[in-house]
Structure 1
Amino acid sequence: MAQAEEARARLCAAHGWGEEAIALVPVVATGDRIQDRPLAEIGGKALWTKELDQWLYEGQIDAAVHSMKDVETIRPDWLAIAAILPRVDTRDVLFGAASIADLPQGARVGTSAPRRAAQMLSARPDCTIVPFRGNVATRLGKLAAGEADATLLAAAGLERLGQDHAGTPLPLGQWLPAPAQGAIGIECRADDKGTQALLAAIDHGPSHAQIIAERALLLALGGNCHSPIAVRSAIEADEITMHAVLFSPDGAERVEGHARFATDDLAAVTYLAADLLARAAPAIAVHFSGSA
């Protein structure tokens with residue numbers, strides 16, 4: 001809802017509308033209702049989008065607001081990503097210790113994200129991963145109740161909830177985010193040119209280019225909810241630099257690669273994916289289908 005409120009505020013500012021011009025329609029996704037199992041076990045990222053997709057298809061809503069890291073890579077042809085809002089902090093934030101090195105020996109780390117689990121085990125193989133799902137309050141509540149010694153949350157979500165003063169942000173040179181982390185996307189029907197035109201006014205070009213490139217990498221790798229992948233990209237002028245790391249789920253194996261390419265050169269992203277898969281150990285490659 002915080003993301004939807006931001007999207008509404010930006011639309012109203014761009015078009016000179018009053019807040020009442022846009023109605024927010026709350027939709028409870030399956031991913032919100034089922035919080036006792038990892039997403040990969042119960043249907044993957046579609047659990048965050050299928051209800052909204054249905055409402056869009058039926059015309060009950062004109063646009064849907066998403067956290068782009070939670071949107072499946074292959075989307076229906078009748079949908080269009082009409083806008084990406086300015087991307088914010090892409091870092092993960094550690095709760096329970098001042099740094100990864102400061103975690104106690106054998107610490108229990110709460111997360112249900114394969115990327116976070118693999119990256120933690122790569123850095124600290126002595127740690128144990130405890131399944132953790134839920135919103136910010138739920139996960140911090142579980143941590144306070146002693147269900148784990150530490151957990152990780154996205155800095156972007158904490159910022160949008162006004163809780164960015166808490167926890168320890170992990171340096172991007174040490175810990176890479178998920179593809180599309182920190183970005184809000186707005187989808188509408190591909191044939192709804194009127195809504196697309198309205199949303200275009202709040203589309204942030206550099207952020208859009210980054211998100212499309214990171215999603216293209218995920219697609220070329222054949223990655224899914226089971227695939228531990230971390231990626232960081234930066235944009236300057238008309239070029240994107242990208243650093244990607246693939247892990248085995250236990251963190252024992254990793255392969256990384258870098259690329260620099262023009263914002264519209266998605267072929268370079270496909271090449272990076274092919275290179276990563278060619279060098280990946282079997283324990284990594286088995287978790288990527290590799291359309292590259």
Structure 2
Amino acid sequence: MILPLRLGTRGSPLALTQARMVVAALTAAHDLAPDAITIVPIRTSGDRIQDRALAEVGGKALWTKELDRALFDGDIDFAVHSMKDVETVRPDRIVIAAMLERADVRDRLIGAETVSALPPSACVGTSSPRRAAQLARARPDIRTVLFRGNVATRLAKLGAGEADATLLAAAGLDRLGHDTIGHAIATSEMLPAPAQGAVGIETLGDAQDIRLMLAAVDHRDTSLAVVAERAFLAELGADCRSPVAALMARDGTDWRLRAQILSMDGTLCESGEAIVAGDDPDAHAAMAANLARALLDRAPPALRTLFAP
């Protein structure tokens with residue numbers, strides 16, 4: 001390997017923080033000098049387009065395609081992503097080589113202590129179809145408005161009175177030092193997005209030396225959980241327009257996957273869970289796919305049509 005290595009990332013404050021987390025983990029694992037890895041910020045389409053929902057302008061690929069191109073062109077050696085923003089079907093030449101230990105998976109409500117405490121007909125800012133659907137199911141009187149942008153932008157919109165409340169991932173808030181902002185919502189009340197709280201590192205499949213280096217910082221339990229959650233998404237044929245929630249976690253010596261699919265307005269919902277023993281990622285993926293098919297089989301036609309397995 002030729003030093004310094006180049007780590008590609010989006011340029012938002014959260015993305016840069018996560019990139020620094022990756023650098024710290026790698027330099028510690030391999031006893032490298034602090035300047036052995038250079039962070040290369042890359043502006044993505046998702047960062048440029050802030051006035052429309054992702055589904056209207058290209059979906060999750062808006063967060064990844066410029067970083068993918070930089071990998072293909074040799075401008076960077078590896079890339080860091082928030083795994084919940086990475087589409088389930090990735091280019092054949094790219095592999096997810098490692099994931100850092102997962103952070104708090106919960107959503108945090110800012111503007112009220114609980115969803116039930118929101119005032120009648122409250123307005124909640126969010127860009128997430130999942131959060132909007134879950135809110136509508138819990139509180140049909142609530143309306144949602146589009147909140148796009150980084151954490152600071154969304155908090156500024158809330159402060160300017162564009163909504164009564166907003167929902168943000170606890171992991172992102174904590175990583176930015178906003179650990180005292182908002183109120184965490186239990187996963188029993190609001191199941192998170194698949195891969196929420198997980199930071200992944202991608203590189204080219206044929207870059208064996210880079211893959212070996214990245215493997216040293218892979219958090220096995222996080223990888224096993226996220227692989228299953230992404231397999232659930234893939235089997236559904238879900239995309240950024242699909243209200244989907246899933247969370248895989250250890251349950252004693254087993255693993256338990258809880259999942260939920262919803263209609264856009266929250267009126268239709270199918271939930272379920274499955275358990276698998278052992279740490280075989282292929283068995284986890286198969287279990288997740290089976291659960292996805294079971295939810296679709298039980299779902300009414302109006303809900304099934306939102307997915308394309």
Structure 3
Amino acid sequence: MRTEELLDPAPVAALAALLDDGLPAPRPGEELPPLWHWVALPRWPVSSELGSDGHPARGAFLPETGLPRRMFAGGEVVFHRPLRVGGTVTRESTVESVTPKEGRSGKLVVVVVRTRLSDVDGLCVEERQDLIYRERGTPTEPGPAASDPAGAPLRRAGQGVWDFATDPTLLMRFSAATANPHRIHYDWPYATGVEGYPGLVVHGPLMTLAMAEVLRLDSPGDRVRRVTHRNRAPLFCGEPARVTARAGEVELTGPDGRVRTTLAVELHEEGTPHA
């Protein structure tokens with residue numbers, strides 16, 4: 001598999017903030033520290049391609065092993081030349097081997113993936129990653145019921161009506177995309193045991209973005225001048241919800257029909273130039 005990717009400064013700055021080691025974040029044109037490419041070159045699979053574990057479903061690039069539990073087991077990275085923040089990177093990845101084995105915990109499969117990262121001047125990084133797939137485990141303690149990723153969160157249900165589906169993977173990905181560390185969106189024990197919610201809380205901005213996206217899908221030619229939004233009540237992860245749009249007014253309701261959040265849109269007048 002071969003892709004062209006931008007070594008975006010934004011995730012580089014995000015990792016620097018996370019590590020908080022007193023050093024400045026590498027800026028565009030500067031060298032990327034060793035192993036930071038794991039964060040600086042993220043690969044976001046689309047929601048409909050996720051498997052039950054949250055990883056991309058196997059059978060496309062990664063092989064189907066018949067074993068559900070995936071672990072990052074190690075590897076090796078060789079740095080020929082530094083990658084530079086803001087540059088264009090060519091990634092070439094191949095599955096080198098798929099090896100069934102028998103371990104102390106049962107059957108397992110070792111998958112070895114080789115990746116080469118190059119810039120306009122040639123090869124920068126060579127990497128080997130060892131992935132292990134194992135048999136299904138036994139839960140050790142009670143917790144929330146496991147659920148598969150819901151797929152694409154918005155699905156058309158009629159004219160101006162869309163279903164909005166959420167799952168823990170979606171909430172985690174939105175938290176990461178917006179740099180939102182609030183634990184009510186991903187930490188079940190905290191959300192239920194400390195804050196007293198019945199489950200993980202769907203982000204208010206995620207609900208509002210979903211409503212705005214419905215308008216964009218239904219009326220792709222409209223140019224939005226102003227939006228006014230209001231969150232009225234929380235929606236909890238996994239609860240079925242519905243988005244209804246009519247004449248620039250949108251509302252998102254929960255399974256009980258109660259309105260959770262609203263959005264009103266003012267459009268540019270036809271013929272008004274872009275700002």
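Readers should treat all values here as calculations from the given coordinates under stated rules, not as data from a laboratory. None of the values given here were measured: they were computed from a predicted structure. Cβ atoms are built from the backbone, for glycine too; each structure is taken alone.
For structures 1, 2, 3, which has the highest computed value of mean count of other Cβ atoms within 10 Å over residues 77-84?
On the way: 1: 18.5; 2: 24.5; 3: 15.2.
The maximum falls on structure 2.
Suppose you compute Rg and Dmax of the Cα atoms in Å, for residues 21-84 alone for every structure in 1, 2, 3: which one lands on 16.2, 45?
Values: 1: 12.3, 40; 2: 14.5, 45; 3: 16.2, 45.
Derived from 3, not from the others.
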